[in-house]
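Each in structure tokens, the structures are laid out below.
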Structure I
Amino acid sequence: MKERLQKVMAHAGIASRRACEELIRDGRVLVNGKVATLGTKVNLDADRILVDGEPLVAKERKRYLLLHKPPGFVTTVQDQFGRKSVMDLLTNVPERVYPVGRLDYDSEGLVFLTNDGALAYRVMHPKFELPKTYLVTVDGEITMDAVYRLRQGVKLEDGLTYPADVSVIHKERERSVLRISISEGRNRQIRRMCETVGNPVVRLTRTAIGPLKLGKLKSGEFRELTLQEIGKLKQAVKG
């Protein structure tokens, strides 16, 4: 039975389906010697599929990893500027996993990596409303008006943000510490929200992705999810 190429690629652990579509659009995928298109359908057992010149093989063992990203690392597999990637922190992981979603270069905290394309899509897509929680240190003493604006939604250049769950952990004249949960994933969203209300971010740490918690995982270290954690995550996104 033939299936859409991007679906087969995602199931084989190449990347999320959306990322696989980009690979196809960029002409980096060949099927039986011809450049594939988004409409191409394939049978993995009968067709020869090359991605960047490498044969696409049958589905790998599913891997689910949590990593504590330090500042100064990108959450992409490769970086055009040669910066360090979270992939450089993985050791003894033969499967081709990839980071799910973004975490800013200057930020730190929890990153989820997997080769389960279907689950990755659900974790990333805002329609599944999986909250991501951050511990955020901002400049200055935050006002309740600013907190209210964050909770209601902030108008950014790319539109109004969804309402956020915001609580004040500590505040003083020089610094304030907030806990912020959002279900969107716009570029540098928390930083832009806080800057818009007059309190630029000094430090940002992601502490949770849905039911997944950073816990005591040390900076630069990673671990496998437990079966219970995998089950809770799939339930959270109705997977």
Structure II
Amino acid sequence: MLFMQNNFDEAGGNLIKFDSILVEKEGFKVLDRLDLHIQVGECVVLTGPSGAGKSSVLKSVMGALPVNDGTVYVGGRELALDSVQDIRSLVAFIGQEPVMGAEIVRDALLLPYSFKSNAGKHPDEKKILELLEAVSLDKSILDKKTAIISGGEKQRIAIVRALLMKKPIILADEFTSALDPVSKSKVIELLKLSGKTILSVSHDSDWITACSRIVKIENGTVIREGGTVT
């Protein structure tokens, strides 16, 4: 994470910066000269119609979507072949249908720590149980098979996994879609108190209301920004 600390000021105070991003696929402009700046600690939600390019914005942060023109900066560093792994080390992703990646919930929760890049970062049991309680999950879920837990439970496990990683940036795509009202309220409170920089895509009015900034996207570009739903 050292490169972020060294180069952050060069990004003008922006932790994530999209500078006139153009992404084309089969002649179609997925992102069309998109500009967006996100500061440390902001909780930003992207709204707009289906196919507007919202999820493509998230993918471009991690280098999962080739950019035809323009520049993406994360932590003050330009996203490129020689920086993409360092940038990904700053980012945790929560999807609408999280991939558990293991047969047992505990193994799924700890899956990231099986990778070399996370060696020595294994979380302690107390922190795991603390986060499970915060999202209304009993510790008994750790011994359940991932194939039998509900979609809402999978989303909450993915949220706990992301927070355990202690990464400064969370990308979240429709991550509350399977949550009941009580669970959703607890998840929103937990994320708001986490201090993370969150860039999300959502149609959930509760999450949208909780975010510090709403960015509406249409046809691959930002058409409106503000603090209220319009």
Note: P(r) over Cα pairs in 10 Å bins from 0, in percent at 8, 32, 36, 21, 4, 0, derived from one of structures I, II, originates from structure II
Output 1.6 (distance in nm of label points 7 Å out along Cα→Cβ at positions 149 and 165, calculated) maps, among I, II, to structure II
The highest value of distance in nm of label points 7 Å out along Cα→Cβ at positions 13 and 29 among the shown structures I, II is in II
When percent of Cα pairs over 18 Å apart, for residues 101-188 alone is calculated for structures I, II, the one with the largest value is I
Value -8000, calculated as helix-only ellipticity at 222 nm (-39500 (n - 2.57) for each DSSP H run of 4 or more, over all residues; to 500) from one of I, II, is from structure II
Computing mean count of other Cβ atoms within 10 Å over residues 45-52 for each of I, II, the value 13.6 comes from structure I
Structures I, II compared on relative contact order in percent (Cα under 8 Å, 6 or more apart): the greatest is II
Value 2.6, calculated as distance in nm of label points 7 Å out along Cα→Cβ at positions 61 and 205 from one of I, II, is from structure II
Value 1.00, calculated as FRET efficiency 1/(1 + (r/R0)^6) of positions 69 and 133 (r between Cβ atoms, R0 = 41 Å, to 0.05) from one of I, II, is from structure I
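Rule-based calculations on the coordinates, nothing more; no lab input. As the structure is a prediction and not an experimental result, all values here were calculated from the model. Cβ atoms are built from the backbone, for glycine too; each structure is taken alone.
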